[in-house]
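Have a look at these structures, which come just after this line.
Taken together, the values in this text are just the output of simple stated rules run on the coordinates, not laboratory data. Source: prediction; values computed, not measured.
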Structure 1
Amino acid sequence: MAEATNAYWVSFAKTGDPNGPGRPAWPPCTSACDDVFDFANSGPKAGPDPWKVRLDLTAAAFDKGP
């Protein structure tokens, strides 16, 4: 996992793009993006944010204020 993480960061530092040959694509994210890039033990992959619902609830609670 450390090697994969390092490869993405080095590629990003050199080129501005984390993707490279032999690695799963790290898709660009926009403000409408709800995906995350997970460095799991099974390998890196992009997918839906498993915390999205909880984080949205927390954000809504803080937006309301006391």
Structure 2
Amino acid sequence: MKLSEAVKTARAKKAWTMRKLEEKSGVHNSMIAHIESGRTVDPLFSTVAKLCKSLKINMSKIDPP
């Protein structure tokens, strides 16, 4: 699964806004928006790790860029 789809789906399931995910993960909401829209296709590993941890996404399920 693409990172953009995984983040968007997991965030929707939790009914979190991008601001809420920003609070939980420490990733700025503009970066979250770029990732979800596919404008950022190769974010830093640390960013992906923070998002996956906050959303409880198994990183092994994310397709490499």
Structure 3
Amino acid sequence: MDSDGGELIIIALIIAAILFIIYIITIIATAVLSIAAASGTIWGGGRAIMNYGLSFKEHMIDSNRVAV
């Protein structure tokens, strides 16, 4: 048997490549989920402000109009 460790280097490189691919997939997933969270926050905040404005108009402005 003439083993110089070449097989171990190849196995280590294959494992490193697999781990690198998993790392890249994790980074991409994190970026996508961060964008989704920010979009949801902006959309939800916009809806909340719009609903607050509509509620204010309905309860404060429309209900206090002077009848002519």
* Asked: Between structures 1, 2, 3, where is Cα Rg over 2.2 N^0.38 Å highest?
  -> 3
* Asked: One of 1, 2, 3 was used to compute helix-only ellipticity at 222 nm (-39500 (n - 2.57) for each DSSP H run of 4 or more, over all residues; to 500), and the answer was -18000. Which one was it?
  -> 2
